[in-house]
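Structures given as structure tokens follow.
The numbers here are math on the coordinates, done by the rules we state, and not lab data. Keep in mind the model is a prediction, meaning the values are calculated, not measured. Cβ atoms are built from the backbone, for glycine too; each structure is taken alone.
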Structure 1
């Protein structure tokens with residue numbers, strides 16, 4: 001049995017023993033919240049031409065010099081340039097073109113005067129005032145130049161990043177495959193919701209908890225067809241099945257050392273490589289991680305509160321590495337407790353909490369298992385041995 005000295009060591013050893021999933025090309029319309037598997041670079045200038053930022057009138061260089069001197073100008077309107085027109089035009093001294101927002105500038109144009117800032121006089125306009133060159137103009141490449149990086153490898157493709165990619169005309173993107181995580185719940189006393197319950201039986205809630213948390217990371221939960229009874233052959237067979245269908249396996253229940261706690265025995269029967277059995281943090285003393293057929297297995301407590309906390313603290317960072325999210329590491333930060341922990345322990349502990357705001361400051365409010373109506377930002381709190389008094393500065397991360 002290998003006891004790890006810290007939660008951080010557990011995360012590190014798991015990450016060292018997995019490889020980020022390979023890439024696949026996806027159409028941009030199917031790439032939302034996927035993870036880039038390569039650096040993305042613009043192949044074109046954005047925009048690709050000089051364009052008007054306003055509905056207005058194009059001003060040529062000689063006439064701009066006259067405006068700068070304070071003179072009023074009467075210019076002949078020779079054409080209207082619509083957005084999307086590809087026709088090349090040239091502006092001459094004493095002339096102007098009416099131009100729409102986004103339209104290609106005529107050659108020689110140095111500024112666009114907004115239509116509401118001119119006077120219309122038949123086929124002429126009268127313009128005066130203090131105008132600058134490049135006013136209301138967007139030059140080619142002003143947003144992006146060919147060769148500019150749009151997104152680094154490992155970046156989550158949110159709506160804003162996808163907009164920039166689309167602006168560059170990129171249709172297909174190399175993204176990491178989505179991890180498939182198999183969920184096994186063990187316990188002969190457990191039933192699935194919808195089944196009539198008898199004395200001595202309870203409904204399994206970890207199935208919904210863990211599958212929801214997997215989905216929240218952007219991975220795909222795969223659920224065992226049923227609850228797996230506390231029988232060694234059944235557990236072994238389900239792990240074998242899971243290893244064929246998924247990239248990671250999470251098992252809840254059976255972490256103890258009683259006669260019915262058989263998950264570790266199943267690992268031994270499968271000759272799985274044990275990475276650790278137990279981490280010195282509460283909860284987590286009996287958490288196990290192992291490798292089987294190249295797949296990472298986690299065995300979490302059957303207690304739903306403990307399983308949820310350990311998923312956030314231990315499994316989420318590992319799953320992020322598996323999916324290739326290099327820039328999605330949750331950062332721990334310091335925050336004071338606004339109220340005390342009920343049972344202060346002489347060991348490092350993880351608790352659920354929420355962020356609260358009081359008199360312009362932020363605090364952490366510890367939560368009990370019964371607190372599910374979170375009105376603020378959910379936190380995992382990391383308390384060192386003996387911490388838990390109101391005002392104690394503790395570590396926390398958002399989830």
Structure 2
């Protein structure tokens with residue numbers, strides 16, 4: 001398991017080796033060469049065997065048959081996928097070790113989606129700033145953050161002025177807000193909570209992410225309050241008040257929300273967020289996710305979610321081509337989250353965030369939130385990650 005300490009030990013050892021290399025390093029064109037992999041970069045519509053060269057923390061070249069002798073070190077990626085660093089826009093990084101674990105799974109950038117509110121946001125900020133990868137935060141609109149008995153049952157926990165003050169003080173890491181709106185969290189306060197979320201973010205021009213599914217209010221009423229750039233997570237949540245009407249068709253209000261710029265995200269999680277049936281219904285109607293995310297927590301490490309590549313692999317099982325799945329965890333995610341807008345690409349000159357993935361063939365068990373098991377024939381595993389040009393072994 002990769003921890004911050006082991007990460008620092010790796011990078012420290014690399015630094016010592018670099019000094020020892022002396023003259024040889026000066027002669028090398030590249031710091032690192034990822035050699036012989038199938039490079040998939042949806043931002044450039046690239047899907048071909050290419051070498052990816054890195055220098056000074058940036059992508060220096062993406063070409064066939066670059067010379068290994070021109071690099072200080074190499075990663076043999078033959079038979080593997082070489083993709084932009086994975087971006088998980090809905091996860092939870094409540095402890096100092098969790099971002100490191102995500103990085104070991106190829107996730108170079110992640111969004112903590114509302115773990116804490118104003119009263120304890122310093123805990124998540126500390127985890128974000130101490131992380132070896134790039135962590136940004138959605139502030140929970142309730143001062144308390146997530147509560148087992150529902151943080152929005154008391155609407156007075158939403159303090160607009162206090163939230164705006166905290167965001168203003170931490171604009172480098174807080175990039176929006178999260179509102180959990182299901183009946184066990186918000187009860188009949190869901191619409192008022194969302195109005196207050198928009199009051200927080202409107203003057204700051206930041207997005208709101210809403211947790212949909214099993215709300216007191218019908219989904220169209222909630223969607224009417226969303227602005228372009230806002231995010232609906234748990235899009236394949238089962239009824240009541242999911243994205244489908246009684247006949248199983250995607251609601252016209254859902255389609256209209258997408259047309260006006262609202263994003264739709266998976267948020268796999270563990271509790272009434274996604275079922276095989278709802279996902280298949282949406283995919284059959286070509287209502288695809290904009291992004292795939294994990295909603296990963298400590299409990300999810302050993303149940304249903306496991307890791308981000310596992311969640312991505314569920315959509316291979318559901319019939320998506322691998323290039324489309326990779327797009328939803330890289331380039332699309334970078335478009336959805338403004339803080340990540342320059343990431344999710346292997347374009348020359350871009351920050352050198354790269355994931356090396358092994359797409360294995362076999363029989364693999366996957367589980368939805370109804371604990372229904374299915375067997376897939378392909379599964380993604382992270383074998384290495386590079387963040388800002390620094391190599392991490394998965």
Structure 3
């Protein structure tokens with residue numbers, strides 16, 4: 001019976017994940033929401049699965065999912081387009097993260113009575129959107145490429161900024177120069193990530209065409225991606241290095257997407273990424289914690305701060321998004337989900353600061369759930385705006401028989417005749 005549970009539960013989860021992915025185009029509900037609800041049902045609601053069994057695996061599986069999603073996202077970016085829309089993504093992430101950080105810090109000071117450093121920690125952990133959610137969700141929503149690229153750049157850079165800022169704030173006791181630490185960390189991580197990602201991408205773009213047709217070449221490529229992340233994480237930022245590696249690999253001459261073997265590699269990574277992120281979001285729902293009654297007012301204040309910060313950031317950066325109409329940029333507001341990085345950083349802060357932040361994991365997951373619900377409405381709105389307008393064409397006899405309003409151009413022409 002134990003083997004039946006071991007293999008039966010993952011089988012059911014995968015079938016439901018594929019079904020949710022297929023139905024997402026009809027229901028306008030991203031499959032990520034369905035996976036989280038499955039996990040919540042299995043864990044906090046029915047208690048069929050013990051969350052403690054997966055507490056250690058959630059970070060590893062989440063990091064692997066983030067790595068694969070960013071690599072796949074980098075492969076889909078064309079450098080000319082990325083550079084054209086990079087200023088919009090950069091401005092959006094600066095405004096969105098900066099305003100979220102400031103407003104959440106004020107809420108933490110007023111409602112939770114935290115010290116200013118702890119308030120900044122709270123704002124940093126809850127201030128960034130999630131690439132593990134934004135990038136897959138954009139693949140299921142019909143929206144212009146400029147909006148997709150802008151949101152991809154924002155989510156990727158936002159997570160890097162959040163990780164660096166939390167690390168600097170936690171190390172502030174050893175160095176009192178917070179601004180200096182942030183500038184040093186940012187320049188150090190960005191420089192080494194760019195160098196490592198571009199160098200390995202350029203080298204692998206020459207090696208890959210020679211071995212692409214060999215057996216297990218896709219597995220080898222997966223190992224290279226993991227190695228790039230490990231090397232980047234040691235010297236700089238692993239997630240940024242993987243993104244640069246994917247962008248480099250997709251834009252140099254003789255790139256994988258131009259060959260049949262490259263198409264097979266992309267398909268392999270897409271399916272493996274789907275497998276990993278499906279289990280990750282179910283596990284994230286299983287280990288979910290929700291805030292208690294004592295924190296209802298603070299969480300409502302923090303959610304209000306997030307919405308206000310997002311609205312102000314989108315309004316201030318909308319003019320930078322090129323080649324789209326104003327109504328097409330509405331999705332920029334609805335795509336504010338929090339995910340893997342928020343959950344992981346919340347656990348890291350609690351382990352470092354102890355009882356002061358004992359509420360943070362539950363608060364972080366509550367924010368993750370509520371902000372992901374915005375995607376549902378945003379996808380519905382995007383689908384409605386993308387529906388073509390149907391013109392009704394009447395037969396000539398019926399058109400001539402229709403009454404002509406007085407004062408119209410047709411009536412005037414008829415009178416003159």
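Just a few scattered comments:
- Source structure (of 1, 2, 3) for helix-only ellipticity at 222 nm (-39500 (n - 2.57) for each DSSP H run of 4 or more, over all residues; to 500), computed value -5500: 1
- Comparison of 1, 2, 3 - label where Cα Rg over 2.2 N^0.38 Å is highest: 1
- Entry that produces 5.5 once distance in nm of label points 7 Å out along Cα→Cβ at positions 50 and 146 is calculated, selected from 1, 2, 3: 3
- At a computed 21.5 (mean count of other Cβ atoms within 10 Å over residues 106-113), which of 1, 2, 3: 1
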